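So, here come the structures, one by one.
Read-outs: derived from the displayed coordinates by stated rules, not from any lab. Because the structure is a prediction, the values reported are computed rather than measured. Cβ atoms are built from the backbone, for glycine too; each structure is taken alone.
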Structure I
Amino acid sequence: MSKPTPAEPVKLIFSVFASTAEQLDETIAMLSVYYGQPDFLSDPVLFDYTDYYRREMGENLVRRFLSMEELVRPEALPDIKLATNNIENEFTEEGKRRVNIDPGYISKGHLILATGKGYAHRPYLRDGIYADLTLFYQNKKFCSLPWTYPDYADEKQLLMLGKIRATYLLQLKSMTLAKSEHSEA
């Protein structure tokens, strides 16, 4: 019989893209109000992996990845996705989004993204939100799966996410040491 134990805290990440750099910066500032300061913020890059968003959001979308300093509980992911949906709605003009926010988290073993779209590899969490197993960690690197979005499977993103994971592991180690020192006192 397995003995249930609480999950470790996880590293909250966001992929944010928008039709203008100003909207991107404003969105990141809003996320910082809700979730604390980022400890990683990628350079802005052109989001050109797909034209899926072109009709709604326009062309030449700008994207940034960020990870948040404060670790979160994995079960908070549906609440975070619902909150980012509300932020996206604040940027909606004439029924069209101007900002897209994809929240997720990094754990020791994988990268999970939150989505409102169910599929075979997306277990239901709650409140209309599903978990998308996007990457798994094996042999000292993140690995893609057959359904991984091409932009997340890109080598540059895999390396970036690996660095975020390394920061996360240091945070976990620091938490463990702090608990150990506290219990010895």
Structure II
Amino acid sequence: MLTRARKEELVAELGGKFEKSKATFMVNCIGMNVESITELRKKLVGMGSEIKVIRNTLALRALEQFEAEKSVLGDKMTGTNAFVFSYEDPSASAKALVEQSKSSEHFKIKSGVMSGKELDAQKVEYLSSLPGKDELRAKLLATFLAPSQNFVRVLNAVPGGFVNVLSAKKKTLDA
């Protein structure tokens, strides 16, 4: 049994997690074995996220400070819920959740919230299809490098073309 002081401590801790997270997903993982949950937890920690099973009453108390999140998640808090707090890259967390939901019949994505907007299961799946932060950085870097690479190719083409003209002229003179 949780004491009142411990409940207040948990509510404050949850409030900090809701405030810090860029996106929060609510999932149902009843029936999953310990290995699967531990594997998912490790995968999420590597992505800057965490999963926590939270009592609905404590979650509702923590959400009182966050009206947008409460309006989205409050009505869907039935049964046992786990919350996934994504602190860094929401699309990477969404990818991990969608993969888990496809590989496990017991894991279901209920809802989510990002920037005060509701994410249903279809929107979470769409979010998972978006490129992650590292992939976007690589594309941006390639975009920045493309003009200079093309310029170097053009500069190299001029002397190369001149050498080709000279060798063709030499062949005509030798013949």
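Where is FRET efficiency 1/(1 + (r/R0)^6) of positions 61 and 157 (r between Cβ atoms, R0 = 41 Å, to 0.05) largest, in which of I, II?
Numbers: I: 1.00; II: 0.05.
For this comparison of FRET efficiency 1/(1 + (r/R0)^6) of positions 61 and 157 (r between Cβ atoms, R0 = 41 Å, to 0.05), the top structure is I.
Of the structures labelled I, II, one was used to calculate distance in nm of label points 7 Å out along Cα→Cβ at positions 29 and 149, giving 4.0. Name it.
It must be structure II, since only it matches.
Could you figure out which one of I, II the value -11500 for helix-only ellipticity at 222 nm (-39500 (n - 2.57) for each DSSP H run of 4 or more, over all residues; to 500) was computed from?
So the calculation was done on I.
If mean count of other Cβ atoms within 10 Å over residues 93-100 computes to 14.2, which of I, II did it come from? Show your work: numbers first, answer last.
Values: I: 14.2; II: 23.2.
For mean count of other Cβ atoms within 10 Å over residues 93-100, the value 14.2 is produced by structure I.
Work out which structure the value 12.5 belongs to, where mean count of other Cβ atoms within 10 Å over residues 45-52 was derived from one of I, II.
I
In terms of distance in nm of label points 7 Å out along Cα→Cβ at positions 5 and 165, which of structures I, II is highest?
Answer by largest value of distance in nm of label points 7 Å out along Cα→Cβ at positions 5 and 165: II.
Here log10 I(q)/I(0) by the Debye sum over Cα atoms at q = 0.10, 0.11, 0.18 Å⁻¹ was calculated and came to -0.49, -0.55, -1.13; which of the structures I, II was it taken from?
II
If you rank structures I, II by distance in nm of label points 7 Å out along Cα→Cβ at positions 109 and 125, which sits at the top with the largest value?
On the way: I: 1.7; II: 0.9.
By distance in nm of label points 7 Å out along Cα→Cβ at positions 109 and 125, the leading structure of I, II is I.
Comparing mean count of other Cβ atoms within 10 Å over residues 85-92 across structures I, II, which is largest? Walk me through the numbers before you get to the answer.
Values: I: 14.1; II: 21.1.
Max of mean count of other Cβ atoms within 10 Å over residues 85-92: II.
Work out relative contact order in percent (Cα under 8 Å, 6 or more apart) for each of structures I, II, then name the structure with the largest result.
Largest value of relative contact order in percent (Cα under 8 Å, 6 or more apart): II.
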